[in-house]
Structure P
Amino acid sequence: MSGRSVLQPDPALVEAIAQRRAAIEARIADRTDRAVRLVCVTKGHPAEVLAAAVQAGCRELGESYAQELLSKLATSREAVPAGGADPFDGVTWHFIGRLQSNKVRQLAGLVDLWHTIDRESLAREVARRAPGTTVLVQLDLAGLPGRGGCPPAEAPALVARCRALGLSVVGLMGVGIPGPPEESRRPFAELVAMAEDLGLPERSIGMSGDLDVAVEEGATIVRVGSDLVGPRPDRRGT
């Protein structure tokens, strides 16, 4: 990393992200006239990349790990001169990773939309630490160990339970099937159909590899990392 403050990232990086953002927005517009929120994911990247994304106009930011989100916020804010403006003012934070209940306390008050509510115990902890907050219920679309998500058949009951706990459930979230993007078309369509049946307006599906299919099938939120900010750094041996 250069000697720049994380709040003064390389202008070339800012411009590159801005151009990629415009290209992704154009791809989305080619496939739908529906409003689709683009969440910039900087998982695995340093705070400098997060700051560049904000300067490039990204106002919806997603992180997968509690400690990484907290560390990037702290690093960025430490570089603000006394009396300076908060660089994240007006930003919407999305938590998109698998979440342990014991991390909820650290994130309460920071996260605007929790994407990965997949069990009652987690919903209960979020409701306790962040009463009335806005959440998505995550479905397990692939059946892979470690992915997270509740079985689709159990989603209506979990939505009802979240609401009973006072949470504002606005939609469903899912991660596509590994492999060619077309493999995810059917599960994405099924998630969208379930969201419609439940009267939920938000459908958080689609990442860099399967964004086009997700938008075609009804995504209202897409979570994009590498296509927006570039590949994650190779940290092997560090």
Structure Q
Amino acid sequence: MSKKPHSLIRCFYGLCLALLCLAACGASPSTHILLIGNSYTYINGGLDSQLKGLAPGNAVSMVAVGGYTLRDHWNSGTALQTVRTGKWNYVVLQEQSQTPVTDREKFFNAVRDFDMQVRASGGETILLMTWERPDSLSFGVTTDNLAAAYNAVGSELGIKVAPAGVAFAESLRERPDLVLNNPDGHPTIYGTYLAACVLYGTIFGKTPAGNPYSDRSISPEIRDFLQGIAAKSLGY
């Protein structure tokens, strides 16, 4: 009698066992994330690299041009073409740091346009709220005003806001000695890492506190502090 049927059965059970092991280990396809922004996104080696460190095994890409607004990205076409590839689970929009306050209508309309395309391509939009700019306080670019603008358009469209600006303000209250951004708003490596922690918690729905990753230039003590601030801003 041929032993082939028994071999096939053993192979079948072996495959089932392997699949069960993968499920038990929480294995899943990579999440694909696209970041659209400007120098706030690409400075310090890139927000994408920090997010990859916090969430290894996931794919993070970036379209970022210095000084660009979301409308600039829309008009140039590169970001829009990238969104339309349809391979993104999440598309993160980072507006120019003053525009949500100084030209709210322009900001809202750009978010509406991008969100429509992201949804049509099968993805979900995330808004990355930026932080107070010391050199633009006279124009009202404060934490409260930025939060109001981001939350308003987020509520209108039913999309999540990653409250990095709120986290920056909370960190400043607790540790004013820890410099997160320059006078023109550009983040230091601490600020980029904090923004990445907030984005991580928003996208994956879990606290960044306890994540073992940090940039090599960030001490474990500061890593833990920034993760705690991010968790607090997210309500964890």
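Bear in mind that the values in this text are calculations on the coordinates, not laboratory data. Here the structure is a predicted model, which means the values were calculated and not measured. Cβ atoms are built from the backbone, for glycine too; each structure is taken alone.
Distance in nm of label points 7 Å out along Cα→Cβ at positions 89 and 113 computed as 2.9: which structure among P, Q?
Label of the originating structure: Q.
On mean count of other Cβ atoms within 10 Å over residues 137-144, which of the structures labelled P, Q is highest?
Across P, Q, mean count of other Cβ atoms within 10 Å over residues 137-144 peaks for P.
From P, Q, which structure was helix-only ellipticity at 222 nm (-39500 (n - 2.57) for each DSSP H run of 4 or more, over all residues; to 500) = -11500 calculated on?
For helix-only ellipticity at 222 nm (-39500 (n - 2.57) for each DSSP H run of 4 or more, over all residues; to 500), the value -11500 is produced by structure P.
Computing P(r) over Cα pairs in 10 Å bins from 0, in percent gives 8, 32, 36, 21, 4, 0 for which of P, Q?
P
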